[in-house]
Every structure is written in structure tokens, then in C-alpha cells.
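**Student:** Read through the structures below before going on.
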Structure I
Amino acid sequence: MRITRLHRLCALVVGALVLLSLAGCHGGARDGVLPSRTPDPACAPCQAGLRGDLNGSGTPDITDAVGILRIIVGLDPANALADCDCDGATGITDAIALLRCLVGFDPWPITCGPALGDEMTGSDGQTLVGVPRGSFMMGSEEGFDDEQPVHQVTLDAFWISRCEVTNDQYAAFLNSALPADVSSWLGIADPSCGIEQAGATYQSRAQLGQHPVLAVTWHGAEAYCAYYGYALPTEAQWEYAAAGPNANRYPWGSTWDGSKCCWDGNTGPFEQTFPVGSFPAGQSWCGALDMVGNVWEWCADFYGETYYGISPGMNPTGPADGEYRVLRGVCWYNEHDAEQDRFRCAYRDLDDPALINDGFGFRCVRPAR
């Protein structure tokens, strides 16, 4: 089935190019390549607003692809709906993206995911902020060896938790999932843990409901995400949400400001964490809060010290296997050291995915589609 679709896609691409050449040489619809009753794709009403639907029919067809190609070669004016691959420009990949919908490789209508400033409510009630598709330079030349080489990464759009997952949210998850044993997920016996068990029910300790969950293992973070249809962010997603397309040194900009996050020199009311979202001035470019400080955040990836040297440029997901998982973002007990600046967005750390630590927490992502 897939081979048949691939053959059809190739045939449609060739056919669209042939139609374009005929349209360009003979004046388009006037000479019958496009029937006179069919409007020129680039000139037809586009008020329907479906990306790729240049002729306004509501469905993808070959004339839409021809319309995109006419824009590329300058026969027709630009049209925002021609941007089918969501990169902000019109090119041959847009026509291919449209034709993939036509043969059934990709879903129709085409959606590009969230725009900057978009928010959504997740299945667990938390707020997620939109991270548009884009590229950035990942890593740091001034950092440690595992942050090099600096390399360009392009990511599809995604949603990321505005704040770290809280004790209230994690307790609600435990009460809903009803695991037989939470010990591999959460260090509930650890004095730093903000969740306690009262009979058969889990609840936040007094005044800690809106603080980030602590002492959660990678497995416990992954279990939460899977239960609600999320995932842990890849290391690249995390750094992009923190640093942005300009690869900021800190989420808020290029200069260290200890008043914009929770750290050893600015701890919370119990000399530990703050309630999530307590530092709006420290938000990242996409509106994510507490990207540094408060808690270290588990990422999906296995840690690879030299992975940046072989990382793919598109949606990297880390090494295929490994012993440790990536942590990002430092926590409440870390000190700021200008020479070994762990608060930089590019800083990488790692630990045993089964480890319970009073500085480990997480946030979630979900794909745009």
C-alpha cells in the first residue's frame, strides 16, 4: 500500500511540474491546461483559510499544487496559504507537503501547530504554551565539552508545560492511576517529598500543593506523562523552549539575574522551592516559567557525552540507549558560579533514571498535531 502511494506521489509531482511548464508557456487556463470553468489556483478565493487550498475547494488537489509552483517561479503573487510545510516561505517542499495529503501520507487539513503566545489546557488541567516550529543553535562554545559542537537544530511545533508539574497534580495522578507501588516513581518517604499518603489517598503536604513535585524518578515522570497523553521533552525541545531561536544564555536574556529564579541564593518560603510560576520576569521567549531554578527537570533522552557531534539536525531524540537520562534547568540548592554556570540554557546534566533526589522534578510536552 505504501509503495503504491509513493508511486502516486511521484507521479503527481511530475504531473504538477508538467502542468506548470504548460501553464507558464501557454498562459495557463486560457489554453486548456486548467479548464476555463476552473479559476486560476492562485487567484481563486482563499477565504476558506485551509492551508494549501489555493482554489478554495476545501480539499487538496493537483491544481493547488500547480498554484504553489506558479508562486515559486513568479507567475503568481505570494499567498500565505501556500506555506504547507510551515516554514514561513513558499518552496517546492510546500507542493510536496500538499501532495502527501492528496495521496494519504499525511492528514488533511494541514495544521502548523501553535503560534507564539498560544495556550491550551491539558488533560490534567495544567496550562501548556505553544512553541512554534523553528531552528536554533544548540549548545555553547563557552560551555563544557558535552555542549559542543554547537549545531543547528530544527524542531516541529510542540506544546510545553508553562510550569513544572506540582504536588497537587502528581497526587491527583497517583489517586487516578492507583499504582500498586509508588516507590519506583516517587520518594514518598523522603522528607523533602511534598506528597504524603493518608490511608489509601495521596495528598500534598500542607502549603506545598502548588510547589513542584520533588523526589520523582525519571520513571515516575515518564509514567505521569504517558498517563495523560504527554511525553517528557527531548533535550532539544527543552533547550529550544528555554533559549529560543536566538539561543539566549538564560531564559530571560543574556545577563545573570538571581532575582528571576529560585536557587541557593534565593530560596522559597521553606528554604527550598517556590510555588511554580513565582518568577514571571524570568519567563522564556515562549512563556515557559521556571526553566532554570526550582527543580532539575527530567528529559526523555538518554545522555550521550559526544552526541552533539552526530545529532541529526531535525527533531533529535538523543542516543538509542544508555545508562543515564538527561536533566536540565538546575534547582533550588544550586549555587551560581560564573565560571561553571549551570544556569545557562545550554548546560547539560545527567543521572540514574531510578534515582530519588530532592531537586528532581519535570514538565511535559505534547506534539502540535
Structure II
Amino acid sequence: MKKIVFAFDGRRLPDPYQGREDISNLIEQCSAYGYEVVRTYDDGLFCEGGDYRSVAKRIEDEGPDWVKYSDEYLKIMEDADALVIMYNGVNKTLLEHSPKLKFIAVMRSGLENIDIEECKKRGITVSNCPGKVSEPVSEMACAMILDALRGITLMNSNWKPGAGFQAVESSKLSYETTLGIVGFGIIGRKVVKKLSGFDFNVLVYDPFAKQEDADTYGVRLVNLDTLMQQADIISVHARLLPSTENLIGAHEIALMKPNAIIVNTARAGLVDEEALIEALSKHKIKAAALDVFREEPLPDDHILHQLDNVIITPHMAGNAGDVMLLSVRIMMEEILRYFKNENLMYKVV
């Protein structure tokens, strides 16, 4: 009998499936096919303390090598054929204790918590869950783009009771505005589609985008420097990889128009935060709308809280809709495809 382990992100967190009959029914599909389903906790993320947000960010930044596992968890993994996780780390130590493991399902799009090279060496298939938060994140990006364009939040901040209304610079209308999309994957495309009724002139930078895709969405493919120079609003949607760290650095920010706005709902590491703060502080660019930061949660005394041309939200762009149900459904379908030797939709390695 094949054994599938569902490992939750630590005992200190509530069981995300508690009281969710719809999710439990999806998981039990595996039992119907004759597979043993084991639900357990992996406390490895908290092996050195910290809260969930801080350890999740650490594993995204540093990878899984620092994670240590309990003897109980390693014992469970000894005869596991498949593992389903969210942020839990998968490093060489875990894989050495999991000789039967052949499939890992990651219920998020990022794979920073997995030692991919070690999985390759051991012939372990890894699938992720791309686009599971594409709807809420793309909606948030659109909201931030329109908010920043019209200055809604900034006007609200300037309208102090008793002080009178402080006027802000008149904004452009959408048909007068060039929107730059950095990264034309699932979320970038959804942003363009959702904003299609606003008549933006859309530029896209993505070295992997094809002309036929650009034609389908009515956008123009350009290099990054051109986009940074010409766009009035720049919305970031690229994947964070070693090759895209500080993709938008001091050089690119210096190319922006004085009235340009940057929106980042993707990953903080894609933008040189120090260079961005300098540009905002000296009003070299108009504004920024940010949902992601190098340090999270953002300290109360951080300079971004003090700037009057910044909209900030606490990394909550993906926190809408029933993402957990969608994640489980996507991964359960992928697991069943794997054990039935069917083509996988979300295979990474």
C-alpha cells in the first residue's frame, strides 16, 4: 500500500483542515484508491524559534538546510511514498531518512523550501501549485495600480480633520498612462486581462514571453530599460530566483520618470529596497505601493512607514478566497495523476 504523508507546518499552528469536510473529502480520495493517508506535523520550521511569518521568510531567503526534524517525524517518513507540504523544509537529512519517497507535492508556487538538486539526484518528482493565489494577488495588484494612479490612499492620508484638504498632483487617466508589467506569467497576464477595460498602453518585460502571447493580450514586449524609462506605472510580477535578485536595482530605478509609480505584490527581493527608498525619499519618483518587504513583519520604526508617497500593506495580497481548498484540490489531482502514471500538470523536476 502506498503511503501519503500530509505534513502541517508545526504543532503551534492550528490544523488548517479542522472542520473542513470539503477538504477532508478531497484527501480521502486517496484512501478510496487504496493509499494510506497519514496526517502529521513537521515542527522543523520552528527548530530555532520564531513566529510563522519570520520562519517562512527565512526558508524562502536561505533555503531548507538549517531545518532540523523530530525523531517522530523522521520515523513517519521512513516508509512514505509521497509527501504533501506547504512551507516545511525538505533537505538532505529528511531525504536520507525517506528511502521510499518518490513524490513531493508543494502547495505553493515557490520551491525555496525544497533541496531541488538533492531531489534530482534521488529521482524524486516534485510538483508545485503555480497560480493558486493568482486571483487574489492579481486583484490586489490591480487595486494598488488604480489606487496609486488616482492617489486615493495618499489623498485620504493628506485630508486631516481640522487641517483642510491638501491637494495632490492631478493624475493621468488610464488611456493616457503607460503600464509596465515586469514578469508575464500567470499573475502578470491576469493583471493585464483584469485591467483591459481601462485602456492602458501596456509594455511587458519578460525574457521568456513569446510574441504570440503579446499579440493575444494586446501588449508590447520591450527590454527592461525601455520599460523603466517609458512606463508611468510599473507592476512587478516576476519569480524571485538568484538571477532575478534586485532585478530592479539602482540603475533601473534611476531610469524611471519623475512621476512614475512602482507596485510590488510579488517578492521584495526583486527590487533593491534601499535604492527605492532613496528615490522615494528624494521624490525622484512619484510613489510606490508595496505588499512585500525585505524584513517582515515591517518594523514600526521603518522608514517606509514615515514616507508620505508610499502605500504599504502587510504581505496580504494572496489572503483572499478559499486558497486552501484550491491548493488541496490541485495537489490531490496531481498526486492521483502521479500514482496512475499519467502526465503531470505541475511537475518541476
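Each value in this text was obtained by applying a stated rule to the coordinates, not by laboratory testing. The model shown is predicted, which means the values in this text are computed figures rather than measured ones. Cβ atoms are built from the backbone, for glycine too; each structure is taken alone.
**Student:** One of I, II was used to compute P(r) over Cα pairs in 10 Å bins from 0, in percent, for residues 86-141 alone, and the answer was 23, 47, 19, 11, 1. Which one was it? Mind dumping the intermediate values first?
**Tutor:** Numbers: I: 18, 33, 32, 16, 1; II: 23, 47, 19, 11, 1.
Going through each structure in turn, the value belongs to II.
**Student:** Who wins on percent of Cα pairs over 16 Å apart, for residues 110-181 alone among I, II, i.e. which is largest? Working shown, then result.
**Tutor:** Numbers: I: 66; II: 69.
Once percent of Cα pairs over 16 Å apart, for residues 110-181 alone is worked out for each structure, II has the highest.
**Student:** Okay, moving on. If distance in nm of label points 7 Å out along Cα→Cβ at positions 158 and 206 comes out at 3.5 when worked out from the coordinates, which of I, II was used? Intermediate results must be reported in sequence, preceding the final value.
**Tutor:** Details: I: 4.0; II: 3.5.
Attributed to the structure labelled II.
**Student:** helix-only ellipticity at 222 nm (-39500 (n - 2.57) for each DSSP H run of 4 or more, over all residues; to 500) computed as -10000: which structure among I, II? Before the final figure, lay out the partial values.
**Tutor:** On the way: I: -6500; II: -10000.
Working through the options, I get structure II.
**Student:** Can you say which of I, II returns 1.09 when Cα Rg over 2.2 N^0.38 Å is computed? Each step should come with its number before you reach the end.
**Tutor:** Numbers: I: 1.18; II: 1.09.
Of the structures listed, the value fits II.
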